[in-house]
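Where a number appears in this text, it was derived from the coordinates with a stated rule and is not lab data. These figures come from a predicted structure and were not determined experimentally. Cβ atoms are built from the backbone, for glycine too; each structure is taken alone.
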Structure I
């Protein structure tokens, strides 16, 4: 298979235009450089050496378009990634939420069940799950369907268990999994308080308001600067005063109007509190 060279700016615009025509999904809101790399990787994996051939396939096959969109979206890799962030949440955020009668949490752009289920396990271990309303939203129905199934492969499970051992050396999360003949699933009890909603973070309103916590790690970097600003403003308005907002450790609020309306609870783990 020939290696695919860097996609030109013109070819990138052609692909984005073809996807918009074929699926009504407008990728113009996403960070061009990251998206371009994902197009290149997809072409390499599928054996496409020509952008024109890729575009022809996009225009002819809607199922193929769905596969393309699924492959280029951001993927989470493992549970309990960045154990120190979860430790900060466990020690400095959850104790402040124990007095709430109902805890409302939003996980926008859910792109896999790893982050969501990590959150649910942490809530359960803090005796907070039963009074939590957790909204998981995505613009893609297939993503939500996959999360509900909760299947996890052996390699990812091994990495996740290792991550948890760094968070709690003497603890175990084995009870949160159901091991079947050929694969492992997350325990269905974790999802009992989760509300799944197909909703675009770009175009739609928040699923509710008055959130105590918004978990938005490693999502903001996927959007263009203008769209990122609009999204964070939407997330900010959905939160209560004193609510918590979490970004990925490689992301920041620099250049955004909301930066003055948040106080940092952890500079290293990007945990903020709304003023």
Structure II
């Protein structure tokens, strides 16, 4: 079972806040009233023990601001993710830890993911994190290829959008490292997608996967997006499971903040801070 960390944060923030508030509004005044009652002869040590909040309240008061700050940052500003597969090579490698901008595509309420403040929309060429439409929970990362209303064709390893072939140029032969060694020998190409120049991998002699359901021309429905991995022959994407609805969007990936791959040299300091484009 996948843990919904956003839901957990909401629960922890709510519970700690309620405990703290109840003590402040009801229990603390009662403790103070006890100390102020006529004829009470209480020494300083006992007074301190009476006025001191219970251990549960102390924990709630200490952790509530932390939970709230993390919830706000994670829900509305930035969220970290780890790349678990090779589907976005060579742009992103297995072991990359990335930051995702949560407000580029509008502010959304945590857990229910309802957009409350529209700010912007995904653009063709963006690297986007979203919840996999198959279960609406698992985070996926792919590149935005088709916008609502676009006609997408992918045949013979050639991408067409609205009848126009997307240009690509061969940049060499790819040499993989670590978990990406399996892609050594693939064609290393540069693709121009609406002035977004990015790199892709193609395995020339690999036949199309028989599970691909959208190879011929496909029109992207309103409010949805056609996504593809940069590792074109090793990516489960919209060619297999249709499009991504707007409500599944998490945000735009914009920076690598750490890289760790146990199959490689572990930490690669050169990837830290690398811009995702």
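Taking distance in nm of label points 7 Å out along Cα→Cβ at positions 149 and 181 as the measure, the highest value among I, II is held by II. If Cα Rg over 2.2 N^0.38 Å comes out at 1.38 when worked out from the coordinates, which of I, II was used? Traced to structure II. I, II: which one has helix-only ellipticity at 222 nm (-39500 (n - 2.57) for each DSSP H run of 4 or more, over all residues; to 500), as calculated, at -6500? Label of the source structure: II.
Suppose you compute mean count of other Cβ atoms within 10 Å over residues 173-180 for every structure in I, II: which one lands on 17.0? The value was obtained from structure II.
Looking across I, II, the calculation of distance in nm of label points 7 Å out along Cα→Cβ at positions 21 and 261 that yields 4.0 traces back to I.
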